[in-house]
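Trainee: Structures are listed in the sections that come next.
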Structure 1
Amino acid sequence: MTSHTTSRLTFNLGFLLASAVGESRMVELEYPSVKLEDIILRPLRGQFRASHTTQGIMIRGRLYSNAIVDCARCTEPFEYEVLLELDDHFYLRDEGPPDAFRITDAGVLDLGPLVREEAISAVPMQPICKEDCQGLCIDCGQNLNEADCDCDEQLIDPRFAVLQQLLTQSPN
């Protein structure tokens, strides 16, 4: 997967391509904040090992961060802790599948698309800011974590009014 924009996560590993196959190097990361297209990670820290292969460079490591996401209930942004497991190959220009991550002839690779992909995979489909999040009022949109709303909870769909009458009748 190639990216059209270059992220802050570019690394010049040309020295590794010039070394013997099997040679590797540990790389430490510590960024206060990284924006990768539509996702913000802060802080981003961890390490990965870059290893020279016959087809390019193999990246393996772990990164730790918090992704800024919107709660599925109240829509407020919050930080969701993510663990990013990196285990992918960056291929030289003429090697590997067409949709693979690439390393330039000069040995520069952009880790941004891989980190973004892993971060998106690490966040649940419907993230919840806190277990007891009350969400939004379905009538007025008030965030129920911040304040109660003045909506009438007793409004009944007219189609169900007969059922409501059954509930309020006392048994004989």
Structure 2
Amino acid sequence: MVSIMYFVHGTTVDNENEISSGWSDAELSELGIRQSIELGEKVDGASFDVVFCSDLSRARKSAELAWGETVPIIPDARLRECNYGTLNGAASAIVEPLQERDMHHTPFPEGESYNDVKDRVADFLEFLKADYDGKRVAIVGHKAPQLALDVLLKGITWDEALARDWRKTKSWQPGWEYTIT
């Protein structure tokens, strides 16, 4: 069994400007820096054997600000946001409606589908199961990998995951728990 606590990266300059970064390397905003530092303070009592994060700078920086040198932080490209292809860095008003319309099956132009993200995350979960059995793992990532965890580990559909997404329901929390058995 692997115990996972999933955290989303802090707010980025792109987030504040209503841009969907995708694989673009967006920087944390001042708010995102504060959120990441505060996250570390909120989870100070939680012990993790390792922190994995997306290799995109916004997730890496969030993990570094939250945990510093207290636990190993390992970037992993399988935890990246969905590749929006030609729409990386496009206005959220364009990208987000596409996320809701069959992008879990249909790739973004020259990019990925949410099912492609799910396959990446499933591969990462197999790696955790093989190499981190009995461990408590933190993950700092993005929207699509978190939704993929919901689909893979909670047994819900993409439509259900999208409908329940904390961004829509305004139900942010300092972390989400998952278990691999």
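Trainee: Once volume of the Cα convex hull per residue in Å³ is calculated for every structure in 1, 2, which label goes with the largest value?
Mentor: If we compare volume of the Cα convex hull per residue in Å³ over 1, 2, the biggest value is for 1.
Trainee: Oh, and also: Of structures 1, 2, which gives -3500 when helix-only ellipticity at 222 nm (-39500 (n - 2.57) for each DSSP H run of 4 or more, over all residues; to 500) is computed from the coordinates?
Mentor: 1
Trainee: Still on this structure, please answer the following. Identify which of structures 1, 2 gives the largest calculated value of distance in nm of label points 7 Å out along Cα→Cβ at positions 28 and 92.
Mentor: 1
Trainee: Same structure, new question: Thinking only about relative contact order in percent (Cα under 8 Å, 6 or more apart), which of 1, 2 has the largest value?
Mentor: 2
Trainee: For the read-out distance in nm of label points 7 Å out along Cα→Cβ at positions 60 and 116, a value of 2.2 was computed from one structure; give its label from 1, 2.
Mentor: 2
Trainee: Between 1, 2, which one scores greatest on distance in nm of label points 7 Å out along Cα→Cβ at positions 68 and 132?
Mentor: Sorting by distance in nm of label points 7 Å out along Cα→Cβ at positions 68 and 132 in descending order puts 1 first.
Trainee: Matching task: 2.3 is the computed value of distance in nm of label points 7 Å out along Cα→Cβ at positions 100 and 148. Pick the structure from 1, 2.
Mentor: It traces back to 2.
Here, each number is a calculation from the coordinates, and none is a lab measurement. For clarity, every value in this text was computed on a predicted model and none was experimentally measured. Cβ atoms are built from the backbone, for glycine too; each structure is taken alone.
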